[in-house]
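Novice: Below you'll find the structures, each written out as structure tokens.
Values in this text are rule-based calculations from the coordinates and carry no lab data. No experiment lies behind these values; they were computed from the predicted model shown. Cβ atoms are built from the backbone, for glycine too; each structure is taken alone.
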Structure P
Amino acid sequence: MAARRVLVQWLGHSDLRAMCTSLPAAQRDEVLGQIKGSPPQAGDLGPIQTLLNTQPFDEVRILSNYPPRWNSWYRKWLNRPAEIVPVTLAKPTDYTALFPLADRELAALRNRPDGDRVELCLHLSPGTPAMAATWLLLGKTRYPATFYETFAGRSWVTEVPFDLTIDVLPELFKNPDTHLQHLAAHSPGELDGFQEIIGNSTAIRTAAGRAKRAALRSVNILLLGESGTGKELFAQAIHRASPRRDRPLVAINCAALSKTLLESELFGHVKGAFTGADRDRRGAFEQAAGGTLFLDEIGECDLDTQAKLLRVLQPPPGGAASQRVIRRLGDDKDRTADVRVVAATNRDLHAAIREGTFREDLYYRLATITVTLPPLRERQSDIPSLARRLLDQINQQFAAEEPTYRHKTLSASTIAFVKRHPWPGNVRQLFNVLVQAAVLSDTPQLEPADLVAALGELSCGPFAATLDTAAALAADFDLEEHLNDLRRQYLRRAMRQANGVKAQAARLLGINNYQTLDAQLKRLDVTGPWSE
């Protein structure tokens, strides 16, 4: 069924002034006496009448905050089907009043029975600049629309070359620290202690700036981020940038040890504490005295170990925030050490708290300062320099082991490949792929095919489409059909995520209106139980 083009607009002074040319003298004087401005000119139709004379619409809705009799006069003068929606608006430049009125009108259109067939058209010319700005805000976010303007008897579609939901808001909200602009003033390479961290994107600069500030104080720091984003590298940088740099940095992987061994590693033990404990042993807290203890994968600790960590992280009465009281396994006396704790996890600890698998009090003890490390897909501009640095390290390692080794470089097409690849395993995955490519390639320059071969065992996940494309190029490859397959995948994903609401799915995909989406669904024969 064809879409219904529904035009929504405000009734403005220019429209009323144009109407006055046909009114009796008393009515004309009443209107002009209130709206002021220049007298009407012969042949001036006003924005609304001009648009309706030059563009076809199935339905016309006009919001008006003018007296009911004026609305009647205007409808009669318009001389075509139109619904005038009366609203109460004391000040036509008040955004706080305009927004809910406009939002309510557009929401009613979307929610009515034929809402999925409405092609929304918004007229920007009538009314005040605040009214036009409100249409722009809503038409580029909640209610995707086509925008129209008119002037001097002409009308045109106005292309707005940005999308708030794609171009603006994600950049603002993907990192909650972006309002702290001073933290991103320097690249990591310009910060003492952080020179080993590669990148110049806003995301990595902000993370490094936040970590650098926290490093100067003996407060606990919690590093958050996906696997492979460089949490251990950040922990080392924090230690190097801190006043504790000349003291030990001790790292413990909490996920790599059993409960008993982990407690022994953390707190130490005395001889005979358990089978195999043939001597007294200092734990990591004592080994790190005066320095930093890095607890990697802290989210994998069981609840009993969490309780013991909480006790150790609680400073004694009157003690410094970094003073720890430790009791070795099997011992009957306490020992003290001044230790700064940096913890890291790739788990969602808030979800773990809700599930009862992580203690909320321990979370707040660890997270005095949190630093979120961005995944590679959120810092694509950093990937080329990062790949080159990693390959330099690989070249140096291989050359040291094999004097005849020929150093590898990355071709321009390979740089483009690594930049657009999603790298779900982040830096760790990128490094491993480069290692394998450097080992197996016969040529001094690595090409995309070398990296694809290294990725070949991973035939599913976010990068499957890339691999499929590379593999198909070696056979009978149909580019258009492959692109259509990709389109189908994203269309299905958007429709499922939007529970079948086409307008919402269009917004997720960055499509201007749902009709364009609907046409693509039909052309590509994409169907499914979207509500599931």
Structure Q
Amino acid sequence: MSLSSTNSHQPLTLRQKVGQLFICGFESLEPNEAITQLIEKYGLGGVIYFRRNVNDAHQLAHLSNDLQTLSQQSGGQPLFIAVDQEGGMVSRIEKGATLLPGNMALGAAFAPAGVYASSKVMGKELRQMGVNMNFAPCLDINNNRLNPVIGVRSYGETAAIVSDMGTHAVKGLQDMGVIATVKHFPGHGDTSEDSHHDLPVVPHSMERLMELELAPFVKAIEGGVDAIMTAHVVFAALEENGVPSTLSYRILTELLREQLSFQGLIVTDCLEMKAISEGIGVAEGAVRAIEAGSDIILVSHRLDRQVAAIEAVIAAVESGRIPESRIDESVLRVMTYKYKREINFASLAPVPTEPISTPEHQLLAKELSRKSITLVKDEVGKALDLNEPTLVIWTEVQTGTEIDEVVDRQGTLGSTLAEISGKSVDEVYLGLYPTDTEIAGVLEACAGKKQVVIVTYNATFSTGQTSLVKTLAQKEGLHFIVAAGRNPYDLLEFPEVKTYLACYENRPLAMVSLANVLLGKEKPVGRLPVTLSEQYPIGWRQY
């Protein structure tokens, strides 16, 4: 395959070739001046969508078509259009699309065939929206309960679970023509820092890495995964000089390319994450990532950093620091995968007029969610009776982040219980890190209630949530239930709680599944995909 424009069949200029190695983000619901400049001036290789770009599925399909048309009219190449649509807690597209359970919920359902079916649905809907590259699934093994960034984005704590589920997810996406991008290589699961903010270090030996962290990536490579995303994490056994994986020739070229024989696309995690941007810097980071072996550089947010990074790579080639043959190697790989997944201007389809999320897709999501709810502990054996005065305490994300999504209050547990039962249910809202004043207000709302259910959210990292739960657990005569709305490890902060369920996500569909269990309409059949303690090992459920 020659390195020529698909529009004019003229050889690509250096600027156009370097442009093909970048995926960039922008902040609007339609092509704005920033993304237009990157496409027209640099022949950008792709774009990434975030919540800021999404109103609903049909709007996104229009946006994808507009971007591809802009690239075509400016003499550029067909665009990679990427998104982090992991399912569950990291899902950029909601309205008009099927919001499928996330990885740990699927791990709790122990249904590899369900993972394949789920990813196939996701892939089909993404292509209908013009999205041809998904930065998913996570193949990180979450064996560190203090990991602040992976957690429920992992299928579980063993290489076997993550490998099995991950290969099914990759196949489902790629069978629908979407490039699957497994992440975060060589593994971000056993860290206690978030690379959005810090530079984590994994100290384990190479022997341990091959047995655990690297095993799911090896399986994905054997299964033909198209792309692998790097982690901004230092692996001491692989890189003695404190160099993060994204910038390490030893890791990306010697390990991933040569030792593990990966021939697909190597994509960096966003270089604007502080692990890179506040150390080496975005522009120099882009140069070093290409020197290390990356094919695609991800710069998600600021135009000034995006332009600086592209210009830095061009300058590095012009100065002789990076051979142009090294750029050609990655451009050829980019073009090969665009061809392989039929990412071309001729394949642009009209925006669908029918709903993208179908009843069949929604039924699958509902069934997988139902199978995930895990009853970890129950010393009471009593369903909720909504004829009794009942209060739901909803711990809510008030500001979305890269890994936390805001849930509309119409999808909370309280509103869901009321809708299913037809009865009135009181609900109060709690911040992730509640103050003493907030806690006092919630305790006041509990007065006179016979039943209280709290949906926690990463209580492991919140002394306020933990304090509130411990106080309520001591109240005599109160039917008190805790449901973990994200990481299942919350129980370890308050082992005295008598009834505890793990939901793995606080999304509306999970709350429907939880409500049906609490009301005795469904049996909880999920099993723990991680170990909480010796008493509650992986595979555990109460009965």
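Novice: One of P, Q was used to compute helix-only ellipticity at 222 nm (-39500 (n - 2.57) for each DSSP H run of 4 or more, over all residues; to 500), and the answer was -13000. Which one was it? Mind dumping the intermediate values first?
Specialist: Values: P: -13000; Q: -10500.
Computed on structure P.
Novice: Among the shown structures P, Q, from which was the value 32.3, 110 of Rg and Dmax of the Cα atoms in Å calculated?
Specialist: Numbers: P: 32.3, 110; Q: 23.7, 79.
Traced to structure P.
Novice: Assign the value 21.0, calculated as mean count of other Cβ atoms within 10 Å over residues 107-114, to the correct structure from P, Q.
Specialist: Numbers: P: 12.0; Q: 21.0.
Derived from Q, not from the others.
Novice: If relative contact order in percent (Cα under 8 Å, 6 or more apart) computes to 12, which of P, Q did it come from? Walk me through the intermediate numbers first.
Specialist: Working: P: 12; Q: 15.
Working through the options, I get structure P.
Novice: Where is distance in nm of label points 7 Å out along Cα→Cβ at positions 251 and 523 largest, in which of P, Q?
Specialist: Values: P: 5.1; Q: 4.6.
If we compare distance in nm of label points 7 Å out along Cα→Cβ at positions 251 and 523 over P, Q, the biggest value is for P.
Novice: A value of 64, 21, 16 was computed for semi-axes √(5λ) of the Cα gyration tensor in Å, for residues 67-330 alone; which of P, Q is the source structure? If you can, show how the numbers build up before the last one.
Specialist: Details: P: 64, 21, 16; Q: 27, 24, 16.
Derived from the structure labelled P.
Novice: From which structure (P, Q) was mean count of other Cβ atoms within 10 Å over residues 339-346 calculated, if the value obtained is 26.0? The partial results should precede the final answer.
Specialist: On the way: P: 26.0; Q: 14.8.
Structure P accounts for this read-out.
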